[in-house]
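Please treat every number below as a calculation from the coordinates, not as lab data. Quick caveat, the model's predicted, so the values are computed rather than measured. Cβ atoms are built from the backbone, for glycine too; each structure is taken alone.
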Structure 1
Amino acid sequence: MAATALPAAFAVPENGPLSQRDFSEPDHPYRSPFQRDCGRIIHSRAFRRLAGKTQVFTHRDSDHFRSRLTHTMEVAQIARTIARALGLNEDLTEALALAHDIGHPPFGHAGERALDDALRQYGLRFDHNLHALRIVEYFENRHLEFRGLNLTLAVREGIVKHSRDYSGQDHPELAAYFLDQRPPLEAQLIDLADEIAYLTADLDDGVEAEILTLKQIRAEVSLFERHFSPIAAAHPGAPEKLLFQETLKLMLNALADDLVTEIGGRVQEFGVRDLEGIRKAPERLAAFSTEMEGFRHEAKEFLYQNLYLCEDLALGHRQAAEVVTDLFAAWMAEPTLLPPTYQGQIDQEGAPRVIADYIAGMTDHFVLETHRNLRKMVVPSRS
């Protein structure tokens, strides 16, 4: 595909309001503000912990399954490629991709649901995007002059808004992030690059785990079969494993190509001419075509029914929920069991939020070890 880049006026500029930081810092002689953000995210403790957090599989005897970290790297590669094809700001796009999952707790979405359920009892919620913002603004503490990573406004806005819109009425604390405007295209495309990455990767990991079969995928994932059949016909006798991998690459490329083309088409359709126009557009401009959206939905539904909700993973989800719920209840009953640094935050933040923050920062291994240790004490029973 010969992609046609958008005019330069669509990209977030390297020097402008969105490149500013809360705490003023001198310019770097050869690194852009967004390149520096990439470095700060990569060198953060929260980013390193992604290596120990579940993407889909936990407790598997293989080194080949994606972790939350390797998934993030794949999203960054896809997102940066799409940004380059469109002529957007690649460094900003990469920074947003690198940060998009740092707010996830251990055990993937099962852990997130368990934390959210625990907080609901106290009128609170757990949202991994908003937790990511707390991480970069407060929990990462590596600088003498300020707390947090002091990321640019564009990156912090994108962390909040890359996957959903927030109401200013419901979240007045987010007023600085232009809740009445669309995010830049660099932020809008992150959620779809995320979808492209996990739709193909989870098929791969599902087959590796021997939960999914090639026969199943060919029968029920039309986008996969559309590419598999011609390759298989052109390479009779080729190993199925290689045909499978080749098809996943073509499937990924088809999704990315479609996204690039559709964004360009929607820009013309809505008569958008610059970044301000993106901000004021009646809807987000990053989207798949109608046909590709149908393929995407079908593939995602297949993964839900045959992988994410399968009994093999459901057992792990139940165990994850039990671990998170037990720990939350134990620390609510006896906050002095928390590390001193977290105990010191309770007066300001309240015990439920502090406990959720602590659990959310744990890796799978550490949360299991902590749970084993606490079970030696009295753990309140779950109602």
Structure 2
Amino acid sequence: MSIPLIDLKAQRQRLGTRIDDAILRVVNHGGYIMGPEVRELEEQLANFCGARHCVSCANGTDALGLVLMAWDIKPGDAVFVPAFTFVSTAEVVAWVGATPVFVDVLEDTFNMDPVSLEAAIEVAKSQGLTPKAVIPVDLFGQPANYNAITSIARQHNIKILADAAQSFGATLDGARVGNFGDATTTSFFPAKPLGCYGDGGAIFTDNDTLAALLRSLRVHGQGTNKYDNVRIGINGRLDTVQASILLEKLTIFADEIEARDRVANRYSSSLANLARVPPLMQGATSVWAQYTIKVDDRTELQAACKAQGIPTAVYYPIPLSGQSGYKHYPCAPGGTPTSEQLSKEVVSLPMHPYMSDETQQLIIDCVVQTLTAG
């Protein structure tokens, strides 16, 4: 028996010919670039999360980079990013010539540690850098502690860019992701909770001026027309075909979020006595982009799962602060010890909204047996 880590085929079967029809509509009208589905998707995504503006783009990395460009982040500026996340969060800071400053994360939620952030700001200042922005990452589907982070950011007059690549659809204190900070970005990479069939991304903001600037930057810095380029931009548009696919997936997204929560709850109730399962912060919900536990012997557990056809994954085996291309950048005082420890302990189990009870029980039984024997 082979179990998928993320079952996109089951979702495809549920949607059936709706995906085929959506793609064919684009093929027939021929608006492959910035076609009508792009604008429709932006409207529906903004309505879904309650943001004033949604600006779609080519991928989640471009989404982050576009915001930093719009904010004129430049050499000499410091941007604070968690050490325990995917590389794109720090990569975009280096793109614009600024300095990523690594912040440690919390042991339980995996998200940015506000205490470490505050200390990292002082480190940046001591090195002659100007603190300009912080990019909290909503790792594995749960929003970061935006209440605490916002308080710190406002004290130091720095902007907040919420990296919701893994959390679109989640909530914090009753508000959906897309409403936190000065701007929020997300990714539609196929493995994300709301994913397309290629690359895609989006930016959410309530700021009219920022939204207009982002729309210019994503199309080469376009002014009144495509031959009047008033600023340096990028080619960062979302393909119409991908927008058409996302429109269909969005119709079942709320139902999938509920199903993901059921799967996560069953994992947690079954594994809590043997593994360190992921808790939810008070007032938060998660879309469970990954279901990640912490164990003492990850190698043994992964081997046992593999023997039974159960895939696992490690997000992330090396903190950004220890990666070759980034370890020369500044860190919070004392480094990022929690990120380093988590990188040795975390393992993610299969997670998707179409997992049957029987399949999940097989996974749970394997984990229980292995950890009990260990």
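With log10 I(q)/I(0) by the Debye sum over Cα atoms at q = 0.12, 0.14, 0.24 Å⁻¹, for residues 120-191 alone derived from the coordinates and found to be -0.35, -0.48, -1.15, which of 1, 2 does the value describe? Label of the originating structure: 1. Given a value of 1.2 for distance in nm of label points 7 Å out along Cα→Cβ at positions 224 and 240, calculated from one of 1, 2, which structure does it belong to? Structure 1 accounts for this read-out.
Supply the structure label, taken from 1, 2, corresponding to distance in nm of label points 7 Å out along Cα→Cβ at positions 32 and 248 with the calculated value 1.9. Source structure for this number: 2.
Can you spot which of 1, 2 the value -18000 was calculated from, given it is helix-only ellipticity at 222 nm (-39500 (n - 2.57) for each DSSP H run of 4 or more, over all residues; to 500)? Traced to structure 1.
In this comparison of 1, 2, the computed figure 18.5 for mean count of other Cβ atoms within 10 Å over residues 232-239 is attributed to 2. Computing Kirkwood radius over Cα pairs in Å across structures 1, 2 gives 22.3 for structure 1.
Across the set 1, 2, distance in nm of label points 7 Å out along Cα→Cβ at positions 264 and 328 reaches its highest value in structure 1. Given a value of 3.0 for distance in nm of label points 7 Å out along Cα→Cβ at positions 40 and 320, point me to the structure among 1, 2 it was derived from. Value 3.0 for distance in nm of label points 7 Å out along Cα→Cβ at positions 40 and 320 corresponds to 1 out of 1, 2. Distance in nm of label points 7 Å out along Cα→Cβ at positions 160 and 304 computed as 2.9: which structure among 1, 2? Computing distance in nm of label points 7 Å out along Cα→Cβ at positions 160 and 304 on every structure in 1, 2 gives 2.9 only for 1.
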